[in-house]
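Asker: Structures for review follow.
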Structure 1
Amino acid sequence: MWILGDISWHSASKTAELLKRLKGRKHLCIGNHDHKLIKSADVRQQFVEIVDYKEISFGDGTGVVLCHYPIPCYNKHFYGWYHLYGHVHSTFEWRMMAEVQTKMREVHNAKIEMYNVGCMMTYMRYRPRTLEEILEANNRTHNS
């Protein structure tokens with residue numbers, strides 16, 4: 001399971017307690033509100049990996065770029081890769097990223113696969129989601 005930053009507004013001890021309740025192996029892309037929390041050994045030990053940025057290849061020429069922050073020109077964005085990010089929540093910044101994607105599609109006639117996976121997004125519903133669930137929910141939203 002990947003958490004793309006801004007883990008919690010709680011104290012380090014409460015955050016560690018909450019993370020222990022999540023099943024599976026947890027990985028973190030550090031968010032702008034995480035630096036104080038990850039100083040805690042109790043929080044750090046909940047994660048298999050803590051990074052700023054991660055690229056994961058699916059082995060078929062595609063993959064996913066993970067980062068807390070949106071990166072409009074993420075690596076391999078014209079080659080079928082996906083980019084999952086948080087940070088912008090459901091604010092004007094998220095709408096700005098949507099506009100950037102639209103312009104990139106218009107200019108380059110390419111499918112730019114960037115998805116805001118902040119937990120407060122309606123398709124996330126404060127729950128862990130698979131990539132397939134995220135894509136399906138976004139396809140329903142854009143095709144309805």
Structure 2
Amino acid sequence: MVDRVEPTPDGRLVSLARSGDGRLGRYVSDFIIDCTGLEADMPEHRVLADLLQFGGARRNGAGRLTVGEHFEVLGTESEGGVLYASGAAVAGNHFPAVDSFLGMQTAALDIAADLARRGFCSRLGPVRSVGQRVRWAAGRPV
């Protein structure tokens with residue numbers, strides 16, 4: 001269980017997590033992805049409730065998170081940082097099938113394209129995908 005998350009001087013994140021036997025681990029990362037699923041009511045979900053209460057997120061007409069065209073959670077932007085969400089948490093926005101398997105794949109591709117547009121990564125495409133597959137098959141780091 002994560003006790004807390006702290007920023008590092010270089011802009012990364014340190015997660016301090018306690019294991020089942022009580023040991024405290026320290027994990028450094030560039031970003032955190034919450035894949036815990038959605039409780040029946042958003043205030044029952046610890047992360048989403050916090051976003052609604054303190055993070056600037058707001059509910060859409062269906063009672064879920066309001067997102068923009070690229071699935072960025074509106075109201076949570078800060079100093080170049082963007083929070084993305086997809087799946088059941090954002091049902092009722094511009095993409096009706098977002099809580100289906102194909103819908104989440106489409107959302108992931110939209111999010112990846114937006115990250116590339118913002119300069120966080122390279123664009124996805126067939127040439128890059130083949131190149132990465134060849135690197136992987138040759139045992140080289142991807």
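Asker: When you work out mean count of other Cβ atoms within 10 Å over residues 18-25 for each of the structures 1, 2, which one comes out largest?
Answerer: Details: 1: 11.1; 2: 8.2.
Across 1, 2, mean count of other Cβ atoms within 10 Å over residues 18-25 peaks for 1.
Asker: If Cα extents along the principal axes in Å is calculated from each of 1, 2, which structure is the one that comes out at 47, 43, 30?
Answerer: Values: 1: 48, 33, 23; 2: 47, 43, 30.
Going through each structure in turn, the value belongs to 2.
Asker: While we're on this one: Taking distance in nm of label points 7 Å out along Cα→Cβ at positions 66 and 114 for each of 1, 2, which is largest?
Answerer: 1
Asker: Computing Cα extents along the principal axes in Å, for residues 26-81 alone gives 37, 24, 20 for which of 1, 2?
Answerer: Values: 1: 39, 23, 9; 2: 37, 24, 20.
Among 1, 2, the structure yielding 37, 24, 20 for Cα extents along the principal axes in Å, for residues 26-81 alone is 2.
Asker: Thinking only about Cα Rg over 2.2 N^0.38 Å, for residues 2-57 alone, which of 1, 2 has the largest value?
Answerer: Evaluating Cα Rg over 2.2 N^0.38 Å, for residues 2-57 alone on every structure, the highest lands on 2.
Asker: Could you figure out which one of 1, 2 the value 11 for relative contact order in percent (Cα under 8 Å, 6 or more apart) was computed from?
Answerer: Numbers: 1: 17; 2: 11.
Corresponding structure: 2.
Asker: If you don't mind, another one. Using FRET efficiency 1/(1 + (r/R0)^6) of positions 10 and 130 (r between Cβ atoms, R0 = 30 Å, to 0.05) for the comparison, can you identify which of 1, 2 gives the largest number? Before the final figure, lay out each step's value.
Answerer: Values: 1: 0.70; 2: 0.35.
Comparing 1, 2 by FRET efficiency 1/(1 + (r/R0)^6) of positions 10 and 130 (r between Cβ atoms, R0 = 30 Å, to 0.05), the maximum is at 1.
Asker: Tell me which structure, out of 1, 2, gives 1.0 once distance in nm of label points 7 Å out along Cα→Cβ at positions 74 and 98 is calculated. Mind showing how you got there, number by number?
Answerer: Working: 1: 1.8; 2: 1.0.
Computed on structure 2.
Throughout, read-outs are computed from the coordinates displayed, never taken from laboratory work. Model, not experiment: these values are computed from the prediction. Cβ atoms are built from the backbone, for glycine too; each structure is taken alone.
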